[in-house]
Structure P
């Protein structure tokens, strides 16, 4: 989770990515990219369509999209699900 001192996403991302085990790094990167993409889409919905997003709605959208990415073959995501197993 980025701290309040992390003002540049790429700086946080590179720092955190280096701490993730190599076999889980692709999945981690996919999750970061997906999160950024969904935030951007929500921002555009607010600006251009007057949407009023909720955190719960964004989390649901993230979960749904994450499942679709996995079904589409984002293999790195499967490695993340094995955390703690």
Structure Q
């Protein structure tokens, strides 16, 4: 099991108190592009998804943002298993 898979498993097990760096690392691993327009919020885009994920850069990241990120990752994994 790779480090990213272990990290994702730990995040799924407990979405509270996730460091911003960890969620950023996982999203980038799954192909999300991060754009920072200024301020404290970062926007994550993926070419296969319509949704845009906006996460404020606070430590730790609130669970609501982590759960949304996990939901989008789940959509990507479903798409790969259908192909």
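Values quoted throughout were computed directly from the atomic coordinates according to the rules given, and no laboratory measurement underlies them. Predicted, not measured: the structure shown is a model, and the values here were computed from it. Cβ atoms are built from the backbone, for glycine too; each structure is taken alone.
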Distance in nm of label points 7 Å out along Cα→Cβ at positions 9 and 25 gets 2.1 when computed on, of labels P, Q, structure P
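Starting from the value 12.3, 38: which structure in P, Q was Rg and Dmax of the Cα atoms in Å calculated from?
Working: P: 14.3, 43; Q: 12.3, 38.
Matching structure: Q.
Suppose you compute mean count of other Cβ atoms within 10 Å over residues 33-40 for every structure in P, Q: which one lands on 14.0?
Details: P: 14.0; Q: 9.1.
It must be structure P, since only it matches.
Of the structures labelled P, Q, one was used to calculate relative contact order in percent (Cα under 8 Å, 6 or more apart), giving 29. Name it.
On the way: P: 40; Q: 29.
It must be structure Q, since only it matches.
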Out of P, Q, which one gives 10.8 for mean count of other Cβ atoms within 10 Å over residues 17-24 as computed from the coordinates?
P
Using the calculated result -21500 for helix-only ellipticity at 222 nm (-39500 (n - 2.57) for each DSSP H run of 4 or more, over all residues; to 500), pick out the matching structure from P, Q.
P
